[in-house]
Structure P
Amino acid sequence: MIRVASYNMRKAIGTDRRRNPERILEVLREIDADVIALQEADRRFGARAAVITPHLLDEHSDWKAIAFGVRNGSMGWHGNALLVRKSSTVLECQTIHLPALEPRGAVSADLKVGDVTLRAIGMHLDLSGLWRRKQAAAVLSHVEGCTRPCETVMMGDLNEWTRAAGCLRDFARDFAFADTGPSFHARRPVGRLDRIMVSPGLKIVDCGVHMTAAARKASDHLPIWADLSPA
């Protein structure tokens, strides 16, 4: 069994409006997931450098950031990053270009975590419902086009408020959703904007929203998590 998590870290700006990457790592250590999808992991302007520096990860965590070939100091791709245990093996990784009016993307990696091989995809979809559906179609097309047979977990901030409509309906045709619960806003969560979805070969053993005092302060989203095993 492995634990996965998804977290819109809001560039490490907490509900107190202070930027504090160390708080994000504190929350991630509480969850202790094997694979983590981060959204808004880079600064928005300028060099788009990673908010959590390589030094912080190396010295104060059990994770490494998957390198997607971006050379501007970014942790991932358009703010999307994947963290995995330092003991894990990255078999393959790539970026996914998403249709949008402003730059957006998703990230994908085939991983060996202990005895489990799986494909992890992290994404942050548009505020517009029309663009969300186009982006969902791009992600699903990427999955269908992968040549390596691999069970898949997809995670991220989908920005979809309606449970059975829009991009959620598109994803639900081939993927099961973890019933994690509301994760936005961190102080008073009412929206299920953050989602974890798995292919038929994976079983959701347990799942939830991480609602500690640290998580309520570190970002405007709460992290979500799920424990998975082969079906």
Structure Q
Amino acid sequence: MADLVVNVWRGEGFETFRVPFLESQTVLDVVTWIQRHLDPTLSYRFACRVGMCGSCAMTVNGVPRWTCRTHVSKVAKDGRLEIRPLRNMPVIKDLAVDMAGFFDKWQEAGGRFVPTRPGVLEFARVDPENPERRQASAGIECIGCGVCYSACDVVAANPDYLGPAALNRAWTLVNDARDGDRIGHLAAVADDAGCHACHSQGSCARHCPNHLNPTGAIAGLKREVFRALLKGDL
């Protein structure tokens, strides 16, 4: 490919740019080239450029992705790219979205660690082979990029749904032996907008750049909420 044809969402429609195709080029490289050489008013978000912060997530050819880790050679179709902002979040401008609502749902899902021994500074010792710790560790690498939230059709249909990232966070806390409010976390995700709203379509797990499984975490929450109800804890 000599040039890429790049259609970029600009709020009311797409604007088309021609960008030189370079070896090992990422989609973030393409967006940056447009902003630096063709249109300095193009708005987007990025920080680390190495897949650590997740802030560069956008929708590329219909799929939510980290653009810094997405190579053009693997996603361009006939030398064409379509770049949109993430779905299911208000657009601030061009490719930048407002993630305040996304993070508000972490709070609604009880995503705050509650210490069992406030003020104690010693490290808590939890056996690495403890089954609950292993389940918590499996989901702890979420960096809040919003890709799973953008991919979720339940969020698209039900804006009140807490979403896979917030529920995944709740699952890590439910399984954290150091946390002192297990029932409180379960209560926060037990209503109509919580874990039972998930249809288990698996889009969150399929698209997570860190290969986490929020679908499995949500299934775990459903089981634990049901057990807590049977015991009369909820």
Structure R
Amino acid sequence: MAEAGQGGVEKPLYVGHRGRLRERFLAAPESLPDYELLELLLFLAHSRTDVKPLAKKLLARFGTFAEVINATPEDLRRTDGVGDAAVAALKTVQVAAVRLLQGQVMNQPVLGSWDRVLEYCHARLDGQRTEQVRLLFLDSRNRLIADEMQQQGTINHAPIYPREVVRRALELHAAAVILVHNHPSGDPTPSAADQDMTLQVRDGLRAVGIALHDHLVIARGGHVSFRAQGLF
């Protein structure tokens, strides 16, 4: 289907649709349903095709806008019509969200912005299909000075070496550390191995005068704070 353009030249209907959708977004960004927000992103990848069917196909497969954005590039490519350009457009949103949250917590006292720290950790780790261990390093005023991945593991295990944690904390002149790792299963309940590893890291840091402020287990089903649960 097409509509008449200037000089009687017909334009595909999606051209007018794209202009109207952009206008609606600019007027009321929060009013767009998930599939239309995905359409806007897919415009960047498919400049000359109707992307509404692809947007709806992605939602049907993954369930929600957030799940589409958090999906791995490999999973996204398994959807017919999704190539590198579409993957780049969708994953740009995820990276941008993490950068925005990072900007809100970096060099800020974590105790005064704990909810934002948790949001940042979820943004970093939600959607990861393997366990990842991250270290948040704090200065003497509890300001976040660095966030680094320490280990990438398997679907249910990521090794951590207390000696490496201590070495890096000393290099950064950190006064405290927050240990963070994810459970891809969706259940944030700490395992016995998680608790044993936490105590080893705590004792290693304590030996050089550095505090382990907390250990957070992040999962789609929520999170667990070792400190809040009295686990160390």
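Throughout, read-outs are computed from the coordinates displayed, never taken from laboratory work. These numbers come from a predicted model, not from an experiment. Cβ atoms are built from the backbone, for glycine too; each structure is taken alone.
Supply the structure label, taken from P, Q, R, corresponding to FRET efficiency 1/(1 + (r/R0)^6) of positions 163 and 187 (r between Cβ atoms, R0 = 25 Å, to 0.05) with the calculated value 0.65.
Source structure for this number: P.
Among the shown structures P, Q, R, from which was the value -0.24, -1.28 of log10 I(q)/I(0) by the Debye sum over Cα atoms at q = 0.08, 0.17 Å⁻¹ calculated?
P
Which one of P, Q, R has FRET efficiency 1/(1 + (r/R0)^6) of positions 27 and 99 (r between Cβ atoms, R0 = 30 Å, to 0.05), as calculated from the coordinates, equal to 0.95?
Considering all the candidates, the number was obtained from Q.
Supply the structure label, taken from P, Q, R, corresponding to helix-only ellipticity at 222 nm (-39500 (n - 2.57) for each DSSP H run of 4 or more, over all residues; to 500) with the calculated value -10000.
Comparing all candidates, it corresponds to Q.
Identify which of structures P, Q, R gives the largest calculated value of relative contact order in percent (Cα under 8 Å, 6 or more apart).
Largest calculated value belongs to P.
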